[in-house]
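Quick heads-up: structures coming right below.
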Structure P
Amino acid sequence: MPNHSKSDIKQRRRAAEVLDRLRRHIDLRCELDFTTPLELAVAAILAAQCTDKRVNMVTPALFKKYRTAKAYAESDPDELEVLIKSTGFYRNKAKSIRALGAALVEQYKGELPRDLEKLIHLPGIGRKTANLLMADAFGQPGLIIDTHQIRVNGRLGFTEQTDATKIEMELRELLPEKDWTDWSHALTLHGRYTCIARKPKCHECPLTDLCPYYATLPKP
């Protein structure tokens, strides 16, 4: 058996309690709308520097027009850009989506591979989206580290890192693999709606007695 220190065990127990409370407090899910792994991959590319709500307004028409990796690869850049323009950075996003479609056709017969390392190296994907795909498209454990994760894990005292990959590796040691996906959605949604960057809504938070950040705040 691994030799865990008392502080390690305490952190694991505290993490388990955090997740248990957030499971009761939040509907844990990915807020991007999709029906296939490819749709989720495209939606995730569009979500960079954009809200999930805005992406979900754009994707119904997009997914209706382009149904396969080949369709994206062969899409007219101007037509694709018009459809996704409101998500911002649309030229770069269109290039990434077309490149992803081409890579999938060339390397994987048009299908997304169910392998984290292979996903990471696809155009427009990267580590965060690869973990998202593993978790929500393929039902495998995934730690999806976004800006909310960085902030909330830091405030809760589970990391002192600000690099997403380093935080992912720390959480892999802290959490049981079966909890990775729930942790991803729980802390991201908590950070999106309650533990926000400026003026966090501590009065709405079920974790204040477990939170080192809250303990430092001036109390009325």
Structure Q
Amino acid sequence: MKKGLIIGTLACLGACALMLILTVFGISFFEGVKGSILATTATLTAAGYFGLRSHTMLSKNKILGYVSFGLIGLSLIFMVLFIWGIVKNDTFNLAVLTVSLLSVLFIFLVSNNLKLGKQFFIVQIVCDAILSLLIVLILVCSYGWIKLDDISTLFWIVIILSVVAFITISVLASKVQGDNVAEAKGNYVKISRSEYEELLAKAKELEELKSK
């Protein structure tokens, strides 16, 4: 599965890059059917990226991993329907936005928090709260419950803090993962194949001596 996700994600990313390059040379992919193709390919790229994060979750928590895959699948279906205009109404558009944002938030928080475990717990709580607040503000404004102009200052402050939180959690997760890999390597000793075969031969000799 992982290999397929990697190949599919890279293929879609390459297709997006090609279409954007062609746009620079005057073949626009920002309107009509070509625009829909570009948006769909970009959506598939994002889905593949988050799919790889979900795949990583499976080794730590299968339930959360499968929930994550389910959210990605639902978001992907909603986005494709939205991009191609198969369903056209404001309620559906809000549903697409809500499911997509909540899916991204869920996958990001869960995947990184599974990597961090109980380490940097206070930092995790603060960063998770900031990122969650950003999603809430976007949804509240999208639903028209609060006007963006009324909270513009707060909104921009939360965006800045969210970028800081995103980078902080990502860096800490990478650090912990790197430390775990280094610790695992420290528990093993590398030997050549010839040395390994020599040790096997000696072990076999010892077993034969014991059996006599």
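Every number here is computed from the coordinates shown, using simple stated rules; none is lab data. Since the model is a prediction, treat every value here as computed from it, not as a measurement. Cβ atoms are built from the backbone, for glycine too; each structure is taken alone.
Match the computed value 16.9 of Kirkwood radius over Cα pairs in Å, for residues 85-196 alone to one of the structures P, Q, and report its label. Derived from the structure labelled Q.
Set P, Q, criterion mean count of other Cβ atoms within 10 Å over residues 37-44: the highest-scoring structure is P.
State the single structure among P, Q that was used to calculate distance in nm of label points 7 Å out along Cα→Cβ at positions 69 and 93, giving 3.4. Considering all the candidates, the number was obtained from Q.
Thinking only about distance in nm of label points 7 Å out along Cα→Cβ at positions 77 and 101, which of P, Q has the largest value? Mind dumping the intermediate values first?
On the way: P: 1.4; Q: 2.2.
For this comparison of distance in nm of label points 7 Å out along Cα→Cβ at positions 77 and 101, the top structure is Q.
Which structure, out of P, Q, was Rg/Rh (Cα atoms, Kirkwood Rh) derived from, given a value of 1.16? Spell out each step's value before the answer.
On the way: P: 1.02; Q: 1.16.
Source structure: Q.
Kindly point out which one of P, Q the value 15 was derived from, the read-out being relative contact order in percent (Cα under 8 Å, 6 or more apart). Answer for the origin of the read-out: Q.
Have a look at P, Q and say which one yields 1.7 for distance in nm of label points 7 Å out along Cα→Cβ at positions 149 and 173, as calculated. Going through each structure in turn, the value belongs to P. Taking -17500 as the value of helix-only ellipticity at 222 nm (-39500 (n - 2.57) for each DSSP H run of 4 or more, over all residues; to 500) derived from one of the structures shown (P, Q), identify that structure. Answer by label: P. When mean count of other Cβ atoms within 10 Å over residues 5-12 is calculated for each of structures P, Q, structure Q gives the greatest result.
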